[in-house]
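Please find the structures below.
Taken together, the values in this text are just the output of simple stated rules run on the coordinates, not laboratory data. In this text the structure is predicted, and so the values were computed from the model without any measurement. Cβ atoms are built from the backbone, for glycine too; each structure is taken alone.
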Structure P
């Protein structure tokens, strides 16, 4: 049995038992490479019929489960994770400047182009426009520069 298959089985067992904070769950998600996690989660879906995040949605109000879902999403589809963080930061009443700044500054030279595309696809408005609408002054200029406003 491959590592991915055996760890997919462990994850499924612990999630089925609602042992979300079991040391094996934490170990698998915290110590494996991105490639290994992707392989494990692919086996999980193939063997048990659901994405792991679907199985982790049993209690939407459970903060630990929310963190586990965010961890999985960030590891497997970072552009979707960061798009959601940006969307929530911008679309709430009063901008969450901490979250907005954190995502823009940490992802600017890594995968901001992909995040911008995901944002546009999900929200039908460009990230540039959303930031321009929600911020002002030097803060707006800094964010727009970091996301590559006007870059082709």
Structure Q
């Protein structure tokens, strides 16, 4: 696992979160901001030291239909030494808490969102191909509980 500074990790995870909420693939975000097709995938890979370049923030915000300040931590955020490195722990849909958070925000944004109509729609929204067995399993379990609790 790589190490990056705490702010960079926060931004990586928040952009990942926003990307999943709106249903944009890593590939699509990379191409949308006019970068190499693997740009975002490399940044979201815990085994690569890559992180977002602040020069790309405006393009990323445009692609994610938000403002730059949306992926900057709040004033209450625990500021750390900018030179201190932390483990690059990137959020993943393998984590039920993260999956629930993403699904909850999709629902809150639009209760009629087609992504939540079926598990296949949700897999498509997340761009989860059949080889992503663990992610699909967790997403299905979270989605099933979510549907039952939000009818």
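Here is how the numbers come out for the structure above:
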read-out	value
For relative contact order in percent (Cα under 8 Å, 6 or more apart) computed as 29, the structure of P, Q it came from	Q
Entry that produces 11.2 once mean count of other Cβ atoms within 10 Å over residues 70-77 is calculated, selected from P, Q	Q
Distance in nm of label points 7 Å out along Cα→Cβ at positions 38 and 142 - highest-scoring structure of P, Q	P
Origin of the value -15000, where helix-only ellipticity at 222 nm (-39500 (n - 2.57) for each DSSP H run of 4 or more, over all residues; to 500) was derived from one of P, Q	Q
Ranking P, Q by distance in nm of label points 7 Å out along Cα→Cβ at positions 110 and 134, the structure that comes out highest	Q
Parent structure of the calculated result 15.7, 47, given that Rg and Dmax of the Cα atoms in Å is the read-out and P, Q the choices	Q
